[in-house]
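Take a look at these structures.
Bear in mind these aren't lab numbers, they're just calculated from the coordinates by the rules spelled out. These figures come from a predicted structure and were not determined experimentally. Cβ atoms are built from the backbone, for glycine too; each structure is taken alone.
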Structure I
């Protein structure tokens, strides 16, 4: 394989990787349970927290609500990690340090 073909292949790989990363970054991920729903971008930016207003909360429920937010955020982060692995895992370490 000549050098020009190799460079072309590397450029295509880089473009494909950047496209996959952009798709992940622009996807919204949600984590939710009965009290809380959170929405995050693929960049791991928390964009929205919704609390189910149909549930009545008293002071004793605040600690539970905090735990539910934590669980919902971690669920959304897990979904980001899963999609990142699905989209980017196929590239392995072909261009370390890119992301």
Structure II
């Protein structure tokens, strides 16, 4: 009988250890999920910030081309023509 009791005690010990390890893993998983959500939020904020800086860069580049040298005059003319085409397109859509 004592052999069976030893086996049962051993099984109880092992089950207890497995349950403890399961709980530790659940806590670790919850922590990692929280960190993942935080990292995704930071990434999203950084993407918005990058987009904002890219827009500011393009605006600054355009402003510099208007004020700039002879090299940028062609680029400026092309951009102005593109803007005029966009405005004409918008006006034609509004007219319809």
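Annotations
- Identity of the structure behind 58, 7, 5 (criterion: Cα extents along the principal axes in Å, for residues 12-51 alone, calculated), options I, II: II
- Largest in Kirkwood radius over Cα pairs in Å among the labelled structures I, II is structure II.
- Highest-scoring label, criterion being distance in nm of label points 7 Å out along Cα→Cβ at positions 44 and 76, among I, II: II
- Value -18500, calculated as helix-only ellipticity at 222 nm (-39500 (n - 2.57) for each DSSP H run of 4 or more, over all residues; to 500), assigned to which of I, II: I
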